[in-house]
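Readers should treat all values here as calculations from the given coordinates under stated rules, not as data from a laboratory. Everything numeric in this text was worked out from a predicted model, so none of it was measured. Cβ atoms are built from the backbone, for glycine too; each structure is taken alone.
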Structure 1
């Protein structure tokens with residue numbers, strides 16, 4: 001279940017992960033660029049989740065077509 005953007009948790013982010021849809025074929029360098037853009041504006045992500053870790057939170061973004069259109073333009 002997706003979470004809403006939370007400034008408090010954002011201050012405690014210690015790692016990030018990105019989940020790509022199956023079959024997404026991108027050049028590895030382009031994938032890294034898109035992940036950077038997605039995590040640069042997590043408040044705009046369609047599917048955002050905060051996963052509790054021992055030292056803070058992991059921001060997990062599940063990439064959607066909407067997200068790809070937004071960061072690719």
Structure 2
């Protein structure tokens with residue numbers, strides 16, 4: 001099992017302070033996989049209704065963000 005903050009980019013490998021942990025345990029990997037699967041099933045991906053309302057309110061208060069010349 002591999003876990004941590006490392007994101008497999010050149011910046012992660014050469015510039016950032018990242019954490020990478022390799023654990024050789026099929027049992028722990030199975031528990032970890034089950035938990036990640038459980039979290040993904042309940043994930044609310046994309047722009048949900050609450051985020052859409054917040055976006056609309058910010059657009060109303062601040063404009064579209066498009067600079068007009």
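What the table shows:
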{"read-out": "Comparison of 1, 2 - label where FRET efficiency 1/(1 + (r/R0)^6) of positions 5 and 53 (r between Cβ atoms, R0 = 25 Å, to 0.05) is highest", "value": "1"}
{"read-out": "Structure (1, 2) behind the derived value 1.6 of distance in nm of label points 7 Å out along Cα→Cβ at positions 21 and 61", "value": "1"}
{"read-out": "Entry that produces 1.22 once Rg/Rh (Cα atoms, Kirkwood Rh) is calculated, selected from 1, 2", "value": "2"}
{"read-out": "Of the structures 1, 2, the one that -15500 was derived from, the read-out being helix-only ellipticity at 222 nm (-39500 (n - 2.57) for each DSSP H run of 4 or more, over all residues; to 500)", "value": "2"}
{"read-out": "Parent structure of the calculated result 43, given that relative contact order in percent (Cα under 8 Å, 6 or more apart) is the read-out and 1, 2 the choices", "value": "1"}
{"read-out": "At a computed 2.7 (distance in nm of label points 7 Å out along Cα→Cβ at positions 13 and 45), which of 1, 2", "value": "2"}
